[in-house]
Structure I
Amino acid sequence: MPVSSVPTLHELYAGRAKTLGPAQIWPEHEGDLITLAYGFAAPEMFPTDDLLAATAEVLAEDAAEGLNYGPSYPGLVQLVVDRMHAQGTPAEPGNVLIAYGSSQVLALLPEVFVEPGDTVIVEGPTFMGAVRHFAAAGAKLLTVNVDDHGLDVDALESMLRDLAKQGKRPKFIYTIPTFHNPSGTLLPLERRQRLVELAKEYGVLVVEDDAYGELYFENPPPPRLSALNHDGWVLQVGTFSKILAPGLRMGWACGNHEIIQRLHSFKLEGSSGPYLTRVVERYCADGRLARHIEELRAAYRERRDLMLAAIAREWPKDVMVPKPEGGFFVWARLPKGMSATKLLAESEKHGVTFVPGTHFYANGQGDDAFRLSFSFVPHQQIEDGIARIGAAFRTMV
C-alpha cells in the first residue's frame with residue numbers, strides 16, 4: 001500500500017467518534033450553576049467505613065490470592081446467584097458473568113449479537129449510554145414508545161409482527177422496566193408477562209437493564225422479567241453502582257448459559273480481578289449491603305419528595321410530572337408548543353441545568369420533555385434549582 005494511502009489516526013477514528021456520540025461529561029466546579037443533570041449516586045451515602053472494614057478483612061485473611069493474578073472471586077458469583085434466587089430468578093454460577101459495571105455488559109452485547117444492518121429494538125426515551133454501543137456496531141435501531149406505565153407492549157407486538165412478515169428477527173430488545181432511566185416509570189406485571197410471552201413467541205432476546213430495581217420507595221416492584229421467563233429469553237443486567245458505589249465498577253449479567261459463555265469469550269481482558277471482587281463480596285455477605293440499601297431508599301425517597309413538592313409550588317400546573325416510585329429521576333413533559341431545549345437555555349441563564357429529552361431518543365424525538373436527577377445534589381440545591389427553573393418558565397410565558 002502506498003504511504004500516501006495510509007489513513008491518519010484522525011481519519012481512521014473520526015467517523016467512529018461521530019457514530020458513538022459525545023463522551024461522558026463529568027461534573028466540574030461550575031460556580032453558582034446548580035446541575036440537576038447528573039444521574040450519579042449521592043457521595044455522602046457511600047459506606048466508606050464498612051468498605052474500609054471489608055478491605056481490611058480481605059487483606060488480613062486472603063491477601064495471597066486476592067492480590068495475585070486470578071479469576072473473579074467465586075464467592076461473588078455465588079452471591080449474585082443467591083440474589084437472583086431471592087428475586088425469583090433461577091440461576092447457577094454458570095448463568096452469571098461478573099463485569100466492570102453493567103456498562104461493560106451493555107458494550108459487549110453488540111460484540112456478541114450484532115452485525116451491521118441487524119435490527120435492535122430500544123425504548124424511547126431510553127438510556128442512550130447503552131444504545132450508542134448498539135449504533136456503533138451498525139445496528140438498525142427501532143424505537144418503541146414508553147408511556148406513563150413503561151414500554152408500550154401493544155406497539156412492540158405490532159412491530160414484531162411487521163418484522164416477522166418481512167422475514168426479520170431483531171437481535172434483542174433493550175428495556176429498563178423498573179424505575180426507568182429517564183422516565184422513572186415502572187412496568188406493571190401484566191405488561192411484564194406479555195413482554196416475556198412476546199419474546200418467546202417471536203424468538204427475541206430481552207435485555208433487562210435492572211440498575212435501579214432495588215431502590216424502591218414505597219412497595220417492592222413486580223417480579224423481574226428474568227423471574228417471569230425460564231426459557232432463556234431474558235438476560236438480566238445488574239450493577240452494584242447504584243446500591244453500593246459506582247467507582248467500584250462492579251456489575252453482572254445473568255441469563256442463558258450459552259449467552260453468558262459468549263459474553264465471557266468477548267471479555268478479552270479476562271476476570272474482573274480477584275481482589276476487588278473479594279472486597280465487594282465481603283462487604284455484602286454479612287448483611288451490610290441490605291442495611292445500606294434500606295438507608296438509600298429512605299434518603300432518595302426524601303429527595304424525590306422534596307423535588308416534587310418544589311415542582312408543585314414553583315412550576316406551571318400544565319407541566320406533567322409523574323411521581324416515580326423509585327430510582328434517581330423525575331421526567332417532566334411540557335405543554336404543547338414548548339421546547340425543552342429552549343427552556344434549558346433560559347434555565348441556564350438563571351443558574352440551573354438539566355437534560356433535555358432529545359438526549360434520550362435514538363430517533364430524534366424528545367424536545368417536549370426533560371429529565372431531572374434528585375440523587376446527586378443536596379436538599380437546598382434541589383429546592384433552589386427547581387425554583388430557578390420556575391423562574392425560567394415565567395420568562396417564557
Structure II
Amino acid sequence: MSMPDIKVTYNTSIGAFVKSHLRDYILLIALAAIMLFFQYTTGGTLFEPVNLTNIILQNSYIIVMALGMLLVIIAGHIDLSVGSVSGFIGGFAALMMTHTMPFAVDSNLPFAFDPFTTGIICVLMGAAIGAAQGYFVAYQRIPAFIVTLAGMLVFKGLELESLGGASIGPLPVTFQRLSNGYLPDIFGGGDGFNILAIVVGIAVSALLVWFSVKERRAQVAHGLAEEPTPIFWARNAIISFAFIGFCWLMAYYKGLPNVLVVMGVLIAMFMFITMRTTFGRRIYALGGNKHATKLSGINTERLTFQIFTIMGALSGLAGLIFAARLNVATPKAGAGFELDVIAACFIGGAAVTGGVGKVTGAVIGAFIVGVMNNGMSIVGVDIGWQFFIKGAVLLLAVFLDVYYKDKR
C-alpha cells in the first residue's frame with residue numbers, strides 16, 4: 001500500500017505546540033525515564049525478554065480494568081469495587097471449572113463447566129454486577145463513591161465465603177492459556193527466536209502509521225492540522241521503533257503472550273469508542289457538564305448505567321486473567337487492585353473533575369505503575385517505601401493536572 005503525500009502549511013510553531021501539549025509528552029518522557037532508571041539500577045534486568053513478559057503478564061488485568069475506569073472517571077464518577085469484583089469473579093470461575101456441582105447427573109462424577117463457557121458466564125456476571133451498581137448511581141442518585149465502597153465490601157465478603165477461606169486449584173490448562181499461553185510461531189522460527197513476534201510488530205507498526213497518515217491527511221484537507229509536520233513524523237517514528245523493538249525482545253523468549261493480544265484488541269476498541277463514536281463524545285460531555293448534557297437531550301442516567309456495566313464486565317474479565325495467571329483462585333485475589341487501576345488513570349492524565357482523559361494516557365499510566373512495581377521489587381525496595389513512592393507519584397500527577405488546568 002502506498003503512503004499518501006502530506007504537504008502541510010501550519011501556523012503553530014513547534015515550541016508552541018509542545019508547550020500546549022506538554023502533559024502528553026511528560027507522560028512519555030516519564031515512562032522512558034523510569035524504564036531507563038530501573039534498567040540501570042537493576043543491572044540490565046528490566047529489559048530482559050523474560051522480565052518484559054512478566055511486566056505484561058503482571059499488569060494485564062490492571063490495564064484491562066483501567067480502560068473501564070477511564071470511562072467512569074471521565075464521566076465524573078469513581079469505582080472502588082473493581083478489585084473485589086475481579087477477585088469474586090475469579091473465585092467463582094474456579095468453582096465452576098473444578099468443583100462437583102449439586103445438579104450433576106451422577107453425584108460421584110464431577111460436573112465442571114468448560115473454560116470458554118465459564119469465561120462467557122463470568123464476564124456477563126461482571127456486567128450484571130456493574131449494572132446493579134450503575135442502577136443505584138444513575139437512577140437512585142446515590143454517589144458512586146458510596147455505592148462502590150459498599151460493593152467493595154459486599155463482593156470481598158462473597159469472595160471469602162464462596163471460597164471458604166481456601167485456595168481453589170489447579171485450573172484447566174486451556175483456561176491457563178488465557179494468561180500463560182503464547183501465540184504459536186506459524187513461521188517455524190528456531191533457536192529460541194519467534195519470527196511471528198517480529199512480523200506482528202512490523203505489521204502493527206505499519207498499520208498504525210498508515211491510519212495516522214490518513215487521519216493527518218483528513219485534518220489537512222479540512223484545515224484542522226495543528227501538529228507540526230516534524231513532530232508528526234518524529235512521533236510516529238519513535239512509536240514504531242519502540243513497538244518493533246519491544247516485539248524483537250519478546251521474540252527471544254516465547255513470543256507474544258495471548259493476553260497481550262486481548263489487551264491490544266481492547267485498547268483499540270476503547271480508543272475507537274472514545275474518539276470516534278457518539279457514545280464516547282457523550283461520556284466526555286457528561287463529565288464536562290452534567291446539567292448541560294442533560295438539557296441537550298442526552299439520557300444521562302442511561303449513559304451512566306451503561307458505563308458502570310462496561311466497568312463490571314471488564315472487572316470480570318480481569319478476574320479471569322488473574323486467576324489464569326496464578327492457576328489458582330485465592331481469597332486474597334483483587335486486594336488493592338482498585339488502587340493501581342485508579343492511579344493508572346490519574347497518572348495517565350484523567351482529570352479528577354471528569355471530562356478529560358485518553359485511553360493512551362491510561363495505558364501509559366498503567367505501565368508507569370507496573371514498571372515501578374517491577375523495578376522496585378527487583379532492586380529490593382521495602383514494601384512500605386513502594387507504597388510511599390506510588391502515593392507520591394499519584395499526588396504529583398494530580399497536582400500537575402490541576403496546575404496545568406488552572407494555567408489554561
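Looking at structures I, II, which one was helix-only ellipticity at 222 nm (-39500 (n - 2.57) for each DSSP H run of 4 or more, over all residues; to 500) calculated from, given that it came out as -14000? It must be structure I, since only it matches. Here FRET efficiency 1/(1 + (r/R0)^6) of positions 85 and 373 (r between Cβ atoms, R0 = 30 Å, to 0.05) was derived from just one of the structures I, II, and that gives 0.40; the source is I. Supply the structure label, taken from I, II, corresponding to mean count of other Cβ atoms within 10 Å over residues 45-52 with the calculated value 16.9. Only structure II yields this read-out. Taking distance in nm of label points 7 Å out along Cα→Cβ at positions 285 and 309 from the coordinates of each of I, II, which one would give 4.3? Only structure I yields this read-out.
Each of structures I, II was scored by relative contact order in percent (Cα under 8 Å, 6 or more apart); the highest score is held by II. Each of the structures I, II was assessed by mean count of other Cβ atoms within 10 Å over residues 317-324; the largest value belongs to II. A value of 27.2 was computed for mean count of other Cβ atoms within 10 Å over residues 77-84; which of I, II is the source structure? Structure II accounts for this read-out.
Read the figures in this text as sums done on the coordinates, not as results from a lab. This is a predicted model, so every value here is computed, not measured. Cβ atoms are built from the backbone, for glycine too; each structure is taken alone.
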